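> Pasting the structures in now, so scroll down.
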Structure I
Amino acid sequence: MSPHTLDDSTITATTPGTDAATLGWRSALRSRIGILIRVLCFWTVWFAASRALFLFWFRDLIPEGAAPLVARSFLFGARMDLSSAAYLTAIPWLILTCTVAAKRSVTQRVLGVWSAFVVVFIPLVTMTDIGTFGPWRRRLDASLWMYLGTPNEAYASASSIAVVPLFGMLALLFVVTWWSYRRVVRRPEGRLEALRGVQAVGAGVALLASGALLAIPIRGGVQWTPINESTVYFSRSEFVNMASLNPGWYLLATTVAQQHVPTRNPYLTLPGPEVEQIVDSLYPRQRATSASLLRTSRPNVILIIWESFTAKVVERLGGRPGVTPQFDRWSHQGIFFDSLFASGDRSAQGLVSILSGFPSVPNEAIMTRPTKAARLPQLGQFMQRAGYHTSYYYGGELAFANMKAYLINGGFERLIGLEAFGATDRNSKWGAHDHVVLSRMMGDLQREPRPFFSTVFTLSSHEPFEVPVAATFPGADESVKFLNAHHYSDASIAQFLDSASTQPWWDSTLVIIVADHGSPLPRPAQGVTETVPDRHHVPMLWLGGALRVRDTVVHRIASSVDLAPTLLAQLGISSEGFRWGQDLFSGARDGHAYFEYHDGFTFIDRAGWLVYDERAGRALEQSPGAGAQQQRLGAALLQATFADYLSR
């Protein structure tokens, strides 16, 4: 070979752009971008599989004939899954960008720490979501942190869940996820070579540019409005819509939202004057005077707030027979309200609706906002000013959900909580059982100055439904435990009432029994569709020697926010400040009920009921006879009540 040919070969072999250093730079960049793509694809597929697990776990809740909707839930949920996967890809992107010049061992070690965390955290969130969906009937949201703030309550709530199969599935998920993550994502990490100088800078810039593309799937696309819950809501089936949500994304979104007190009203759909006109027509500022149903102007008042006391366990309301026979017996001794609906579906909302007459608002629990809660009116305050001696009994931790601060601001002079009961009485994971708390209350009332206003909030019918008596209904599933817990609470409250009825103060005492909220339990029979109003329908009973009437039924549609203004009217006490309630014994209206539902509302009147989602801009459920009028009235109340919430 001639020297000239050799020189040509040499020159050709060293042409710029094909040297080993350049090829190494490209390979290193491709390896890093390849890992990011693998992470994104891995978690997108994983989330789709977890949705299949969720649907299988709760297959009994899938409506009949909804197979096409279930299939579409994967399609609509894919955007949220991809968004969640992009969030999980953002951290490896940041690591790979910052370590372009680091040794391969350093990069692998940092990625390994993140991998270990996420492979544990995501399955844990997934199975926690499945576990809590059973009793809550809503996907895992920011209320999780409220429970974790009071560990005893968190443990008690978790105890109602089928722990063994959940932990078994969680362990399996850990193993499968870690094995597949190592094979799909971590194996290419062996090609992560360190770069130096200009090459490191160039790779870093390229990674920054390519990583910025993650913003597109994170926000759900290039449309103006970022992805939100309503993006995945596509059907009239509440369960299928919720199945479309990604639990990790939803937990993050609701947590972020809770950290920021809203400053603007997102529900401005009607002109202000029209809203005022509707509110005034539903809640007149000048309430009609109602005839007194009491034998004395200042009776003692005992308020029993029964945990999760749904109409579905009351036979007189079409519920399961034999669950609350004592309540059915006592319901003929007073005034029975058969068309009452709870405002909200958690205790923090229910207590405020009863004691402050304030309706629930979407994505917020005003009790957990101390500054706002302190500005609410409360029955305790009004009763104390009228000369009543006030007390509040609860067998659990009063610190839960900021309850203690709320009650102290609300005029309750004496608070009795978990610490007031001895260790032998704390025979439940939540605290003292109902019969223990009610017995303590009965003993204290013997010495209480009169008139007294004494409130007790029961807890034995809260998950985990532990009761100190033998089961009445056979079985071990969640619904059966729920029924047995209510049967026990029913007996405990009846024992209290039977004893109270023999006391010298009974003839001048009014007793009110009402639920804090309803419940998705017991589960409906196979083939029976349960509506949102079904889960919010609760009983209310007024009784006692102070009543003039017996065995009376009130059919007027009402909400738990109506209790305070109705009671104050009977006592001749001004209810100024309780803007959102009706006096149920005045006027000729058939009444109505309103409560928030996720990012919308439910409105009920004699014409029918409608469940509306504001973000989706349509009704999720409705009865025959309901339509534009119920939507208009509900939208006005949503707009006005949220505005009131912001102003507190």
Structure II
Amino acid sequence: MTATPSFSQRITVRDLGVPVKAVNWIRLHPGRGADGQPSLLATMGQNNGGLFVLDIDLATGRCRQFNAPAPLQQYPISAIRSPSTGILYIGSHTDGHLLRYDATQPERGLEDLGVIDGDQAIFPTGIAESPDGQLWIGGYPGCGLTRYNPATGEFTRYGSLDPEDKYLYPHIGCDGTVAALTKFVHPHLVVLDPATGERKTVGPVINPEDKAQRIHFFKGLDGRLYLDTHEGKFRLSGTTLEPVTFLPPELPGVHATHKHAYQEALPMPGGLTAWWEDGDEGAGLYRKIRLTGSNPTIPPRVIELDWQGAGTNLFVLHLGSDQNLYGSSFLPEHLFRYTPASDDMVNLGRCSLMMGEAYALGNFSDGTMIITSYPKSHISLYDPRQPYRFGTDAAANPRDIGRLDEIGIRPVGLAITPPLTAPDGQTIPERAWVGSLPDYGLWGGTLAWLDPKTGEHRSHRNLVPDCAPVSILYLPGPRQLLIGMSTESGTGTKIRAKTGALVLWDPVADRALYAGDFGIADLGSVQALAPAPGGLVYALLANNRFAEDTMGAPKLHPRLALLDPAARRAVAVAPFAADLMPAALHTQFTIFPGPDGIYGITEKTLYRLKPGTCETEVVWRAPGGDQLDVPGPWIGRTFHFATGWRLRSLTLP
């Protein structure tokens, strides 16, 4: 007798494809090859297959591609091609290793030289070379400095250069001066004596809240180190700052590796210059390089590269008003569209000036889509019915319209309110409400609204001191917004707030009506909200893993709460069941309406909430090493989600 398949056995899971194969942390590295002729290398990052180096044929654009030795080596955060040897060095994230590629010995491929500074340098922020050929590497999250000797293969670790900051960006002068800029809590310059390890702060210490203060640390064309600040211009000699009247131009290329990428034309041996024809200032594709010679009679030419991408992680998924599925990839931010009816998938391309990732997407009543992007909480508006042409001009689609305030950086929360009538009879038009985490080094996020028709907007900060709005739900009955506040602060900081909060906001009067905990002890951060029958709301109470690992947030066991906003109390609160753990890495948006109730995801499960309670039942458990990374929309009885770079679906029987 054949056993009847269980409910979970009758669930169908499909891989729909890899929507985006793009690259990040892109840099060009000019030099000379083994034959003494001009040589051009490029470093690029990706998730599937890891970071890679391109050795580019300047005549044809064909590339020898060398992928990283280990799968965790995904982002070439720092990279430098030694001016003295022509060897390329890379600091890799997420494992914090130092890699090497020697264009004169391509048969050795991309070599792993070892760990830079363990957990203190998982994000190697910058690499600089001293006159004696040694490398100096800054690291996050330890704000540490490490020296590497290519002759011996030895690492010398100097430890943290600042007890509060986490990011460190070093430069070495042609006179041997060793200095590094800390970021982001109180940016300042630290100089170090390599012989003794003694370090000293020189110049101003910046308060990021004071926009009149500034500091820029760079290596000049003359090889010396310079500091440009609100207190004056200086040259660094050893441990001394010398005032100067004029600053030289900044040395380009490898000496600007604190930048994600750089667009300036890079000088090459033989009088050539090279720059990206389709880089960050254009389509963000990084397929075309323009080469220009010093001889004005020889016209510039463009070479097209043939590198092979394997997949970029997805970050957010959304159902458009046209019933197509839209989503954004992560570093770089490309918008893609999937049509369920035909299984067609297309990478639409760039949708924001920021090129980070879209945190949230939403639909206005006319079908226009809002896209909120990291960094700087940029806003783009896109009409799926019109041809796709990204830009900032009035006819662009999507059109990046910029920031809604100068504080927000990660626009996590999003809700759209319909037209509302004020007590005086005035109509308040449809608005998008965006909740953002604060910028690097800051505390206290923002709630901002936007009228998409007029561009009018307004922003509020610190609804609850040192907290940020990360989840927003419109309550049509009372015509209020329910806002979940997180304790998370700007990247590079330590969390100050002891707990988050729930805020009720009047979108007509544009003010808070209530801020509190609904009677829930140790509320933590209110990461996600979902509507339930009878005017009730489900909430996910948890600290995300990033905040716990890097910001000092307490490790809280995630809880589910059923809230009654009208009574400002919790109907029920329950911890996640053991069989649901571990929680999702990014906890926002992880509870949501489904075809027959409220669902949620954790790293390994799709679960359903039993109506009127905080009790859960597992619908599907990912097998083996499989997992759910990004929740998407339900279309009928089919749930869409992402695992890494793969778009997937799950259909209930």
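Bear in mind these aren't lab numbers, they're just calculated from the coordinates by the rules spelled out. From a predicted model like this one, the values you see are computed outputs, not experimental measurements. Cβ atoms are built from the backbone, for glycine too; each structure is taken alone.
> Compute distance in nm of label points 7 Å out along Cα→Cβ at positions 27 and 539 for each of I, II and report the one that scores greatest.
Ranking I, II on distance in nm of label points 7 Å out along Cα→Cβ at positions 27 and 539, first place is I.
> Comparing relative contact order in percent (Cα under 8 Å, 6 or more apart) across I, II, which is largest?
Structure I comes out on top.
> Next up: Tell me which structure, out of I, II, gives -15000 once helix-only ellipticity at 222 nm (-39500 (n - 2.57) for each DSSP H run of 4 or more, over all residues; to 500) is calculated.
I
> Compute FRET efficiency 1/(1 + (r/R0)^6) of positions 187 and 267 (r between Cβ atoms, R0 = 35 Å, to 0.05) for each of I, II and report the one that scores greatest.
Sorting by FRET efficiency 1/(1 + (r/R0)^6) of positions 187 and 267 (r between Cβ atoms, R0 = 35 Å, to 0.05) in descending order puts II first.
> Compare Cα Rg over 2.2 N^0.38 Å across structures I, II and report the one with the greatest value.
I
> As an exercise: distance in nm of label points 7 Å out along Cα→Cβ at positions 235 and 619, calculated from one structure in I, II, equals 2.0. Which structure is it? Let's see the in-between values first.
Details: I: 2.0; II: 6.7.
Going through each structure in turn, the value belongs to I.
> Now for a separate question. Taking semi-axes √(5λ) of the Cα gyration tensor in Å, for residues 139-322 alone from the coordinates of each of I, II, which one would give 52, 29, 17?
The read-out was computed on structure I.
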